[in-house]
1. Given structures 1, 2, which gives the highest value for relative contact order in percent (Cα under 8 Å, 6 or more apart)?
2. For mean count of other Cβ atoms within 10 Å over residues 211-218, find whichever of 1, 2 sits highest and give me its label.
3. Out of 1, 2, which one gives -13000 for helix-only ellipticity at 222 nm (-39500 (n - 2.57) for each DSSP H run of 4 or more, over all residues; to 500) as computed from the coordinates?
4. Identify which of structures 1, 2 gives the largest calculated value of mean projected area of the Cα convex hull in nm².
Structure 1
Amino acid sequence: MTLRVTLEYHDKETRKSVLSRLAMANSYRSLEAFLSLNGTNVLPFERGEAKAIKRLSEWSGVPADQLSSYNIKSSGAGSNWWLGPALMSRDMRVGPYHRYCPKCVAADLQQGSGREQTRPYVRAAWMTRAVEACVDHGCVIVEAAPDKKAQGDFARYVADNLERLREEGVTVPLAASVEVARYVENRIYGKSSNEFLDQFEAYVAIDLCRNIGNFAIQHGLVESAATAVGELSLVDYGFEIACQGPERIEAMIAEVITRERPFAIEMQGFFGKLRRWLLRNEDKDEFAGVIELFQGIAERNLPIGSDETFVLPTRQRHLHSVRSASIEYGMFEDRVYQLALDAGLTEPTDLSSGRIYLDAQRTHDILSVALTTLTTPEIASELGINIDRVRQMLDANLLPRVEAAQDGTRIFSRVRRSDFDAFKKRLDAPMATPTEIEALVPIGRATQILFCTIVDIIELVFNGQLAGLRRLSEDGIISGLGVSLAELQPLVEDRQKSATGLTLPIFDPADQECGLMNTAQARQKLATATGTVTELLNFGFLKHVKGFNPKTQRVRDYICSKSVETFMENYISLAHLAEQRGMFGVTVRDKVADKGIKSLFEPTGRNSRYYLKQDVLNLDF
């Protein structure tokens, strides 16, 4: 049955608003009283149940099809809810509050028909906190807590606050922007306005804008998000970026990455709230598109691989850092950097290795070629000799290295397979006969007896001076060789006399300027243990050179003083760093590790740990 007094219906009005105005127009004490007398409540009307809509149509005289829009109901699982076709999140609910545009209310009071308090009506867009401004008037939406009797009863609220509402219509401040409000209204009213954002549920699109705005402000892309009428909110600023599409979002993030060059392990802090938001919603179907968007951006712009997870496991590595390439390809960082520099993958830079980005595919092509060489340990294994002896042969240029020495950089000990095969061919020797074996000694034993080196013997072989070279076994290319001491001794003595008289530096333990150190002196200079000096030599950070000791009349390997000085200029031990910081060594080690900085090498036993000075001296901890 149609009520005695009916009202003009507005196409953007909520059903609860129609009920409230009808109750007021027909002199009911309140909306609650009206519905109670009719044996119902507001929920079925808000949800859009067919019987409720039919009943409201009968009461109001408005056709049911005009009343079928703007259902407000739960989405089912979780706390999300529908406002018409737009899915909203829990924090967008209005709760017990009245939300309205004071200027709209003032216009309704002035231009509407019927009793004054029944003229203002609730627009559907006011029913979500996602709308913070009035698109028609450019002012902010006001939120007010009603008396208990007026909760959800807007007509009653108007009747009780007419003077206040008229005053608010004059004093309400303007909004900094109405673009987000316009977009959300279009979603509520079923209109398409942005192809990119419209692919997401409404609340996801708004949260996306908020998090993009937060990211942009966090990284200083704007000093202020001010407009002529006030500060843009995070949502407003993010919307200005997001509404331009995924290419603009990626360009913004790429700009920040290019400027800041974060370590891969720093992406949590770099993306901040944005990444935490994605992780928190990873299992929600409506976030699949957003997560895919940012996963792709992270993979294309950060040096992350299968060991790093942005939100999803990394599917394809697009970028390497010098550090990650060093780990993946088993090369020293300095060598990776030099190869990348030579290939034009990067420009000369003082950035640490984790902040130098390289194209992953081009890096793979370059480093894969470099890996067709042999490492020092591989050479030592095949020759059957100690790795230090291999380094001596490299230093003597008996085996050419892949890369030439660069000023201020290490020489990388890799040898082309073709060069190594040629080297082995020159060491071919016939197998010793049973009668010859008695006059031969293994080559390693010969070096001990005659106080010479394998390099000395090999140079004699290459010069064609050691005709009696024979093979005693097939155990190793060099270790299986045998020589005659009677033939070798005079040749070695001649070489030593020639070396001491012409080329070898003289070792004098009392002369600090002689350019040579023994192990004890190097240990004292570095303030470290003997084992550490050995490790530094093995890794090539300190250099061996041949020197002659007049006191013992022997040629032997000494440590190059210049290499010790160069090492101390560029590196610092954990013990010295802890002493400078006034902390325990373990504490400093953990703090440095938390920053993603690795030591020069992983020491064995109680040997010292070293860091590149430029990585650690200016750290804030």
Structure 2
Amino acid sequence: MTRTDYPHLFSPIRVGTMQLQNRIMVPTHAFADSNLVGTSAEADRFIAYYQAKARGGSSWVCGGSMHLRTPVGVGFEPSGMGASKEGMFRNDLFVPRARLFADAMHSEGAYASMQIVFMGGTPFGPSQRAHGFANNRVPHALTTGEIGEIVAEYAFTAGRMREAGLDGAELHANNDDLLQWFMSPMTNDRDDRYGGSVASRLTLLHEVLSVIRGVVGKEFTLGARICMDERIAGGYDSDIARESLALIDSWGLVDYLHLNVGNNWGETTYLPLPDFDTEHWIEMAGTMKAVVGCPVIYTGRVTTPEAAEHIVASGHADIVGIVRSNIADPEFANKAATGRVAEIRPCVASNDCLSRVTLDGISFGCAVNPRAGMEQLVVDTAARPKNVLVIGGGPAGIEVAATAAERGHRVALWEEGAQLGGQLLTAARMPYQDAFGRYLDYQSTRIERAGVTVETSCRATAEAVLAADVDEVVVATGARAHTPLDIPGITSAHVKDVRDVLRNPAGVGHRVVMVVEDDHMAPLGTADLLSSRGHDLTIVYRTAEFAPLVGRYNIGPSMARLFAARTVLLPMHRLAAIEDRTVHTEDVYGGSLTSFEDVDSVVLACGSRSDSHLHAELEGKVEHLHLIGDAYASRRLTYATRQGDVLGRML
């Protein structure tokens, strides 16, 4: 397929002062490892990250969440996501660095804009009302004088953006932004001109747009990103959003409207998962577009050129905002335009692009694209091609094999199972997680294209490895399910591991106790599967939070389904004993017992332990021996692919 197969997606459109050559836009998102107004190296990394997407064929890049100065009270320390006393726009480096950003996008034939963000719910907001479920802190309610300061800050900011040579600016009026909190009845119960009716709750947005337009004039593109339905208790729904959008459009101040669905904390977040009802939200965008006259952008888990073409061709939106698929593959647009759709690396929506930073405290990255955030990296052809043997065909093994072979090494991959995939096969069996299967298909095609010799049903022994004529040996043998054998009754016939349940859920009885010692997706996905099948499910877990590494953007939909199915959650408890059909648990602090009777099945989600026995046998006998992936330490996909890529580039 070529661009002629997607005639609507690759047709031009005018938005304000910009004449776009296609309908693919890269919306603002947090590339947390960079800082446009930080060191020169950080700024270079920021620009290179977005420039890769412009080079990849996206016609418009809205780069970076740029935060306003926060005018807090004397001595008060702002906290929360995005809170900053001085912000970025008042930094002396902003204008010259933003000019470099704009020049880089323009050099690739793309337009450049940035988003103005005011994540102001902590320390202040429109009213003393909490804005989410993470904590119970309430903000300082802004006075009219303080609101005036903030409006003036927007005006100052717009002038700086125009001075920098950007093509446009977008107001972030959704997803925990101060502007959204003024728009939402959940967070705004003011009784002055800024609260009350739908129109009154839009007063701040109107004032901000007005002062910005007054500063930048008509020769500068101005838009706003608005939520179509907050999908959270007390928030506004699609009817209120439609009324709001009609009013905003009637002001004649915006050149476009950028639409998405969900809140940071709702059952549907603004970073939708594979269970997201894409067609429903696309049609909702169409109802919004029907009441406005300006171009509309739709953003919300668009993963294929076919889906993007459908959105534009159906008339539900004029432009498609694509973030995560552009992180997974910055060449998304070019590959779609030149008939290489099968080569587009698929996004699996694990949201590690956020979780790596916010949950793990490590560098920005992507589960399927280990070079995301390293766009300045130059991967050289191997100076001396070697014979490389990779043992284990899971995510880490496939990644290192593909990377090494693409650099010119001769690579053989041995896999003990009947097919490649490792834990990807397990992940793909979880409800709504078939994207992992598509990623495995992509990786399988990739190693075939790179010329990797694959042997499945091949159990590697130390003798076989030592007999092979190879220069480098990579052990990526994964991990084995962990069973806490010191627990009385753990070997009972009705005790099953989550992997067995995912393979054969029909073998599980009606009343189930799931014991969790795993922080990521497997327990959550298995619980989702069992609850959907009507099981009476109790989940016992040692931590204070269930599946803490899944993250707030991913956990909501699954938890909503579990609560709807009346699933019982027992935090901070561990398994003590299994006595026939009675399961005994104890709290992790004082050891007080809680027992469950008439249990038909016990499902263990106790994580896994590295299978590094082969590496231990080979150590000291193989000169160039490497251990990666779960065989090194049992972690999730993003760790495995990063290790595989780094080693593949080093060989």
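Throughout, read-outs are computed from the coordinates displayed, never taken from laboratory work. All of these numbers come straight from a predicted model, not from anything done at the bench. Cβ atoms are built from the backbone, for glycine too; each structure is taken alone.
1. Largest one: structure 2.
2. When mean count of other Cβ atoms within 10 Å over residues 211-218 is computed for each of 1, 2, structure 1 gives the biggest number.
3. Derived from the structure labelled 1.
4. 1
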